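Novice: These notes open a run of structures that come right after.
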Structure 1
Amino acid sequence: MTHLVLGHPSTHGDGYQLNTTNILRQAVTTHPEQEIAYRDSRGQWRTTTYAATWKRVGRTANALASLGIGPGDVVGILDWNHLRHFELYWAIPGTGAVMLQMNLRLAADDLAYVVGHSGASVVFVDESLVGQAAELARRCPEVRQWVVMTDRPLAEVEHDLPDAIDHEALLAGQPEEFAWPIIDERSAYSACYTTGTTGRPKGVFYSHRGIVLHTMMWAADQAVRDDDCVLLTTPMFHAQCWGLPQVGVYARSRIVLPGRYSAEQIDVLADAMVRFDVTVTNGAPAIFAPMLEHLRSLPDPPDLSRTRMISGSTEPPLSLMRGYYELTGAQIVHGYGATETTPLVTSNHLKPSLVARLDEAERWDLKRSQGLPVAGVDIRLLGPEGDFLPHDGRAVGEICIRGPWITTSYWRAEDNDQRFHRGYWRSGDLGTITADGYLKVTDRLKDVIKSGGEWISSIDLENALVEHPSVREAAVVGAPHPQWQERPVALVVPASPDDEVDPDALREHLAQGFAKWQLPDEILVVDQLPRTGVGKIDKKALRAEHGDIFA
């Protein structure tokens with residue numbers, strides 16, 4: 001058992017508190033002219049600067065104080081990736097309050113639970129979401145003030161929010177200077193709730209210290225600088241947009257805020273990539289794949305050879321990674337993390353020692369792994385007997401993580417003991433770690449298919465299926481089987497509505513890399529796959545729908 005050792009006193013400024021406010025203030029000091037591009041509520045692109053935003057952030061902080069918000073209070077945000085959301089990212093925690101990230105895709109019951117469980121007393125809501133907010137207001141009487149963010153006078157906005165006030169009118173009379181406090185770095189700067197498929201959402205409260213250290217690591221890991229352009233693709237209401245807003249400002253980069261967009265408006269993101277010469281962005285394969293198709297439709301493929309696209313949520317198919325590289329020169333960087341990890345804990349890059357050892361095919365195959373642990377975190381594999389397993393590329397265990405930006409408990413949760421082990425957060429993911437240090441997620445504990453005493457990886461099957469040209473998306477779940485305990489069932493979405501998907505052809509395709517007993521017994525063609533509140537495939541719903549397929 002390790003214990004804390006006190007050595008010789010240092011002369012460093014260890015009492016200097018790591019606060020989020022300093023990230024923006026220091027960027028404004030050196031790069032006041034740096035541009036922030038944003039889409040307004042009408043979908044028009046506009047620009048502002050770091051300096052102008054700093055003044056707006058000061059006015060917003062004064063407005064919060066006028067509402068009685070102070071250290072320790074919780075303030076919710078119900079908004080898309082808009083400029084006002086970005087301003088609140090700095091203003092709320094800068095006062096010592098907690099910024100509650102409200103996932104607008106959650107069911108009404110779960111979102112109301114998040115508001116109540118976190119203790120939010122004031123909520124800022126975008127005009128486009130006032131209907132959803134009104135439903136929340138009926139369920140959350142503890143929220144004493146609703147603030148509507150709109151480009152129009154509030155009187156012109158139809159809503160049923162009780163005693164709502166106009167965000168811009170609130171800011172109009174506020175001074176630009178704010179007496180920013182020095183906040184104990186261990187204080188929570190923000191809160192985000194998990195969206196697991198079992199039980200109520202669980203609260204993770206991020207400290208100022210944790211997010212600042214995460215920001216410094218992230219910027220160094222991807223070499224983000226002031227000549228970069230950072231597009232915030234991932235929703236700002238989920239896992240703080242993977243920490244990218246802070247990274248972009250810390251690096252003094254140009255920031256691009258795409259506002260509100262939907263899966264049917266991927267051209268907004270793709271066009272922004274080209275228009276602003278984006279060099280850093282984040283997202284999931286479900287977003288990056290249609291973006292690639294849009295870029296392919298352009299008369300001249302753009303040059304994105306400086307672009308790093310941090311990809312999470314699910315493993316990006318090789319066809320997607322190669323497609324971007326061959327068409328535009330962009331690199332998809334596979335990463336891994338979770339709400340509980342702030343979130344980045346691995347990123348995939350080729351170590352110099354592997355350059356000569358691996359051929360081209362092996363290098364591409366390595367890009368499928370989640371990558372190397374980033375500096376500052378410790379990742380281990382937990383075996384079924386409670387011991388840590390070797391990093392030999394063969395041993396499969398539950399991925400466990402600890403570090404300065406990894407949560408050590410959930411807020412007011414009763415099952416904390418079950419989710420942590422010897423100081424490590426238990427991810428619920430199964431994986432291997434090679435002798436070279438690369439993490440490969442093989443499945444979720446709850447998603448692994450147990451057939452005849454052997455495990456079948458649903459992730460590997462899914463990735464192989466989407467490599468077939470006729471398949472756009474795939475999900476594989478285990479269904480109860482009278483003889484084999486479970487057998488895999490695959491559901492595939494055609495690449496286009498006109499495509500004919502032949503299950504036998506897909507089995508032949510899978511047989512190139514899987515044993516016969518690992519192949520899905522059923523391959524079903526569907527129009528779409530159900531998704532959770534954060535856009536992940538809802539395997540719980542699929543297991544429930546197809547649970548009796550072998551009965």
Structure 2
Amino acid sequence: MKYPIGIQSFDQIIEDGYVYVDKTDMIYDLTHEGKIYFLSRPRRFGKSLLVSTLKNYYLGRKDLFKGLAIDGMEKEWNVYPVFHVDFNGSDFTQAGVLEKRINGYVSDWEKEYGVVSDGDTLDLGGRFIKILEAAHAKTGRRAVVLIDEYDKPILDVLDMSRELEDRHRNVLKAFYSVFKGADAHLQFVLLTGVTKFSQVSVFSGFNQPKDISMDARYETLCGITQDELEHYFSSPISDLAVEYQCTPDEMRQRLRRQYDGYHFSKRMKGVYNPFSLLNALDSLSVDDYWFRSGTPTYLIRLLAHFNENMNELTGKYYAMEEFIDYKADVERPLPMIYQSGYLTIKDYNMRHNTFLLDFPNDEVKKGFLTMIASSYLQPRERLNGWIFDVIDAMEAGEADSLHTLFTSFLSSIPYTMRRKENEAERERYFQYTFYLIMRLISVYTVYTEKVQSQGRVDCVVETPQYVYIFEFKLDGTADEALSQIEDKGYAREYESDSRRVFKIGASFSSETGTISDWICV
């Protein structure tokens with residue numbers, strides 16, 4: 001089986017015999033039920049392939065769609081003039097790059113349709129309108145406009161250059177205003193991207209596109225569902241199971257935990273990250289492909305303003321407008337984190353019309369938290385190696401080893417990172433450090449700040465054979481922490497549990513930045 005990893009051209013996938021997960025029934029519905037659309041999906045989720053598929057469909061290339069769902073649905077296969085704009089592959093951090101890129105497209109189209117122009121880059125929108133009019137007159141059919149990663153020129157400079165950000169926004173606004181002035185000459189328009197800049201005027205120059213990002217009819221338009229996984233990849237899953245010496249069912253569960261978990265509508269239809277899944281099947285190795293392919297620099301820049309607050313974002317219910325309608329504000333990164341794919345919908349409360357947001361799967365959770373912890377704590381100790389050592393110790397029931405591991409890791413954090421001016425800041429630093437560490441090792445069931453009948457326990461970690469109950473005190477004593485576990489009865493709910501329970505009281509010193517006292521019973 002040939003996997004189309006890194007291939008975004010629909011015609012190449014079909015002509016060269018790569019596996020193609022058939023989405024053409026939804027494409028037929030999309031093209032026959034509306035006109036101007038916007039779709040937001042995380043990077044490497046198949047947006048460019050969708051655009052390429054639409055391009056070939058509107059070019060009337062019926063031969064490419066033979067045997068696919070749309071082959072039995074479409075009867076006419078008309079040929080339309082298609083205008084494809086792709087903002088991938090350009091670095092827009094330099095002034096003038098965006099104008100040059102759009103001018104290149106417009107100039108080529110002018111030559112193709114015989115439109116005479118003075119080449120004025122300041123009126124790119126006006127020149128494009130004339131091209132659309134000419135294409136309509138020449139072909140007798142209205143035009144199709146497909147814009148891939150429409151927001152990249154803004155994201156490249158977000159929180160980096162306000163002047164260039166405003167300039168790019170104004171250029172794009174003028175260019176996209178075409179869709180209002182040339183409405184009579186347009187058959188279909190699709191813009192794809194990561195973010196929906198609904199509050200920063202990019203779309204204000206034309207009729208608002210229909211946002212199908214959370215439309216249940218198109219929630220699986222990009223990505224791979226469980227049914228599609230079973231239908232197209234049953235044999236590769238069996239091969240992967242042999243490699244990992246487990247059953248195919250066990251491998252399906254492993255793939256689901258690692259790559260599944262994305263939801264894009266109230267119906268909660270699960271979607272796998274296609275980039276990671278295809279890489280795993282091709283390489284016969286379950287690794288962190290999507291996160292390893294790079295974290296967007298705009299997100300890193302935004303999160304630099306948001307230290308000590310990640311634990312306030314995850315695992316909570318939000319109204320849709322809180323994470324969909326984006327406003328460029330470094331103090332409010334939730335929409336960007338969600339739309340970039342690092343958080344996803346995990347539940348829907350119909351009564352309140354709110355959505356639970358959390359990490360989609362193990363790959364994203366581990367990668368994202370490792371990135372945050374490395375940036376925030378800057379430990380000298382290698383983070384991934386330390387995580388594996390902690391997991392191994394917990395799995396083996398070596399509670400005393402945890403003391404050494406926690407102490408050494410916390411000691412490796414530079415003093416400059418943990419230096420705080422007052423008691424409230426020291427408390428916040430301690431709480432956030434503790435939160436990051438516990439989320440990083442949560443390959444097992446981990447509860448932080450777990451509410452019980454008698455109080456709130458700092459952390460409980462459940463492994464198949466052991467339960468670890470942690471209580472930490474800042475500048476206190478391990479005895480005080482252990483006494484709280486006993487007095488509040490934090491271990492009571494595990495009295496009938498067959499697993500061994502470790503009760504660990506520890507003191508965290510704000511002066512040394514590490515464990516000063518530790519008792520385990």
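Each value in this text was obtained by applying a stated rule to the coordinates, not by laboratory testing. Since the structure is predicted, the reported quantities are computational estimates derived from the model, not experimental observations. Cβ atoms are built from the backbone, for glycine too; each structure is taken alone.
Novice: Among the shown structures 1, 2, from which was the value 3, 17, 28, 27, 17, 7, 1, 0 of P(r) over Cα pairs in 10 Å bins from 0, in percent calculated?
Specialist: It must be structure 1, since only it matches.
Novice: Supply the structure label, taken from 1, 2, corresponding to FRET efficiency 1/(1 + (r/R0)^6) of positions 39 and 407 (r between Cβ atoms, R0 = 30 Å, to 0.05) with the calculated value 0.05.
Specialist: 2
Novice: If distance in nm of label points 7 Å out along Cα→Cβ at positions 151 and 367 is calculated from each of 1, 2, which structure is the one that comes out at 1.9?
Specialist: The value was obtained from structure 2.
Novice: Right, here's the next one. Identify the structure, out of 1, 2, from whose coordinates distance in nm of label points 7 Å out along Cα→Cβ at positions 303 and 343 was calculated to give 3.4.
Specialist: The read-out comes from structure 1.
Novice: I would also like to ask the following. Ranked by mean count of other Cβ atoms within 10 Å over residues 231-238, which of 1, 2 sits at the highest value?
Specialist: Greatest value across 1, 2: structure 1.
Novice: Tell me which structure, out of 1, 2, gives 0.90 once FRET efficiency 1/(1 + (r/R0)^6) of positions 47 and 143 (r between Cβ atoms, R0 = 30 Å, to 0.05) is calculated.
Specialist: Among 1, 2, the structure yielding 0.90 for FRET efficiency 1/(1 + (r/R0)^6) of positions 47 and 143 (r between Cβ atoms, R0 = 30 Å, to 0.05) is 2.
Novice: Let me ask something else. Starting from the value -12500: which structure in 1, 2 was helix-only ellipticity at 222 nm (-39500 (n - 2.57) for each DSSP H run of 4 or more, over all residues; to 500) calculated from?
Specialist: 2
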